[in-house]
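Following are the structures in question.
Bear in mind that the values in this text are calculations on the coordinates, not laboratory data. What you see is a predicted model; the values in this text were computed from it and never measured. Cβ atoms are built from the backbone, for glycine too; each structure is taken alone.
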Structure I
C-alpha cells in the first residue's frame, strides 16, 4: 500500500444503477477495515456453475475427448440410461459451442458485465 493520502474520485449517475456502482466502494472500505475480503460482499455468481462446465468441456475438447466421454465426466452424478445419454450429449454439444465461443474471445464480455 502507499504511504500517505490517496484521492479517489468515483462518479455515480442515476438511482437505478446506484446499488451496483456502490458495491466496489463498499468492498474497498471493508477491505481497508478488516484487511481481508468479506464473503458477504462477494455473492456467488449464478452463472458460475455453467461457466465451469464450459471450461471443463473445452479442456476435454482440446484433449481429444468424445462427446460421450465429456458427458460422463461433466454429468457424472446424473443417471445415464439410453434416452438420457442422448440428452446429455446434446447438452455437451451446447457446452462445446459456448466454450469454443468463449475461448475465441467471448470471455472479454465477462469483464464488461
Structure II
C-alpha cells in the first residue's frame, strides 16, 4: 500500500521558520509555519499556503534547509474549510487540523491523539 509522504522542513534563512509539505495529487502541497508545529492543543499556529513543490523536494536539504521530520500522512476527514490529518513521523503520530480562514490557514493539534483512549 502506497502511503502519501510528508516532510517538515526547517529553514534557517531568511527568518527561521518551518514548511509542512504533504504529498497529494503528484505534488507536495505546502504551508509555511512561521512558529512551527503547535506543541499543545491549547493554541493554533499560522499556516500560510505557499506554491506546491515537486516530489523530489521531499528529501531536499541545503545549507539553510534541513529535515525536521519526515514520514507519511493520512487524511481522516476533509471539508472545504478543514483537513483533519495524522502525521506519522519518525518519533510518533500526531493528529492535526488545518483550518482555512478568510486569508490563511491555522494548524491545530487536536485534543484526541492516536493511541490515546
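Structure summary
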| item | result |
| --- | --- |
| Structure responsible for 0, with helix-only ellipticity at 222 nm (-39500 (n - 2.57) for each DSSP H run of 4 or more, over all residues; to 500) calculated and labels I, II on offer | II |
| Structure from which 24 was derived, relative contact order in percent (Cα under 8 Å, 6 or more apart), options I, II | II |
| Percent of Cα pairs over 17 Å apart - highest-scoring structure of I, II | I |
| Test item: mean count of other Cβ atoms within 10 Å over residues 34-41 calculated as 9.6, pick one of I, II | I |
